[in-house]
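Alright, structures below, take your time with them.
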Structure P
Amino acid sequence: MSGGDGDRLREAEERGDADALYQLAADYDAEGHADLAERACLAAAKLGHLAAADSYAHVLYDRDEHAAAVEWWSRAADAGDAESAFNAGVALEDLGRYDEALAQYRRATSAGHAPAHTNLGILLEHRGDGIGAEDAYRSGLEGGDAGAAYNLGVLLYRRGDDDGARTALTQAEELGHEDAAHLRDRLDDDPDVPDDYDNEAVRVLIEQAGANPDQPLPVEHWIYLPGEEPARRAADAGARSGFSVELAPSAGDDGTWVVRATRHLYPTPAAFARARHALVRLAAEHGGAYDGWEAPKEG
């Protein structure tokens, strides 16, 4: 570092000139003076420079100081920066602080950040709120986000709305999503053909539980796994497949764990099969077994 570099930084700090400090940070970074760049960026951020707060948060995030990064992104979000609110949500998810992540994603969507709708929808799906997730994805699609359109198509497919899924996936393709056309073309090759179990389950849902074929409802499924570790792996896989999952030791003393997996779906054999068959396979992959389902009684 030359004396001139240090002098420029001290002068800008003494003046309290946030714009000059942020420009110095960029200059130092280009010149390879990482320590000076970080110092100048932090000084500008402390003076309320939104871009500096965002840049400094990125520095912290990249070296795995996620909690500190959240603090700076939150400051910028408080001042109305939608991208910082979105970034804060991502970092909060990394930290497992999901309620706070939801709040930041909602703040970002309210400020017009279209991709935040996708992240919001994913979190809502994992919490079992398929209706809220659908609303989030549709809002993201209206904002032109390809990821939201794709996730909407996947959600509708899992729910049993094939026509809606095709429409959403076509829109995702038009918006540039690379996987949308492939998934849309696979809809007619669905491997989860309903069997007698699925047909009977739907009959019970409609005739005995009063389910409306035109309204999605949450259906809970149980799988039993031989221990905590396989249960956690199965739960993680279930969450990635659009189920809301909970796990706990079973009532017996044999070390078995139970995973409850919930998904909103239309009470049709195709939709039920897509949920149940996926869980049958998932349980088998982790050494366990599928053990039935339950849904709320309507009316």
Structure Q
Amino acid sequence: MDVSIIIPVQASESDLLAGSLGGVFAQRYDAGRIEVFVVQYGAAAPTPLGPIPDGRDVQVLAVDHPSPYAARNLAASRATGEVLLFTEPGCVPDPDWVSAHVATLRDAAATISVGHVAPARSTASVELFLSYENVRDAWVFGCPHWQHYFGRPKNMGVSRRRFETHGPFVEVMRGADSKLVQHVAREISCSEVALTKGAVVRQQSVRGLPSCYRDRFRHAFALRTHRSGHAAPIPLEQRMQLFRDTLAQRGYGPLRATALFLFLGAGILTFRLGGLAASLAAHTKR
């Protein structure tokens, strides 16, 4: 299957692009052609993004619309691949990233494949913190409730035929990936959306637990600022069950269970503080 990889980028992110392209060019994939689109967005006059390696199938486009989804839509309209893969600057795909997404979209009933975003440098505390999120993600994409489904602009694949029937992305600032995923899950079937754990990108800005919290603060700030829709919250009772499932699956004893509980509480607090900061910032501007 031919694959089209799409990376939206702002001028301020150009220094992050080289690492992402390096990961793309290192893919172990020989079952089709890979083409790459780099789309600068949000600038009336495009600026140089740095050198693109010679001999690579890379198309550089530009759109002045401020939404990264406008950039994705432009590239999708030019793409020739049977599979559209999306990532972002600062995210470096593992070598089998393309193969993992393609395997899901070729062999399963799924037409959307949501991958895993891992930290660039992992620590014991990060692994503990993310263990709950991994169990949560498996539950979300295995449950029959489309309201809990979400997309990942840093790591997602969509079959061309489904993008043509249920796309393009709504050209908002945040959350259009989740809107597309929920639209497909609601209108067709939740089975069309799959979690592909083996499709991994490594977020270079996340190198420890403090940077995990910083990333969640920024995410909440952006969601509130742009009034973006996302997945429906998981009920507290189900969250507690997922917590217990994590302890059972990982074999955590009392010490790690307590640490995980505290880490998750800090994550929830950080997320809420991000939303509160965005609300205060909006109020100050009035």
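Computed from the coordinates by the stated procedures, all read-outs in this text should not be read as laboratory data. Just so we're clear, the structure is a prediction, and the values are computed from it rather than from any experiment. Cβ atoms are built from the backbone, for glycine too; each structure is taken alone.
To test your reading of the models, identify which of P, Q gives 1, 5, 11, 16, 19, 18, 14, 9, 5, 2, 0, 0 for P(r) over Cα pairs in 5 Å bins from 0, in percent when calculated.
Q
Starting from the value 2.7: which structure in P, Q was distance in nm of label points 7 Å out along Cα→Cβ at positions 97 and 121 calculated from?
Considering all the candidates, the number was obtained from P.
Kindly point out which one of P, Q the value -15500 was derived from, the read-out being helix-only ellipticity at 222 nm (-39500 (n - 2.57) for each DSSP H run of 4 or more, over all residues; to 500).
Q
Comparing P, Q, where is relative contact order in percent (Cα under 8 Å, 6 or more apart) highest?
Sorting by relative contact order in percent (Cα under 8 Å, 6 or more apart) in descending order puts Q first.
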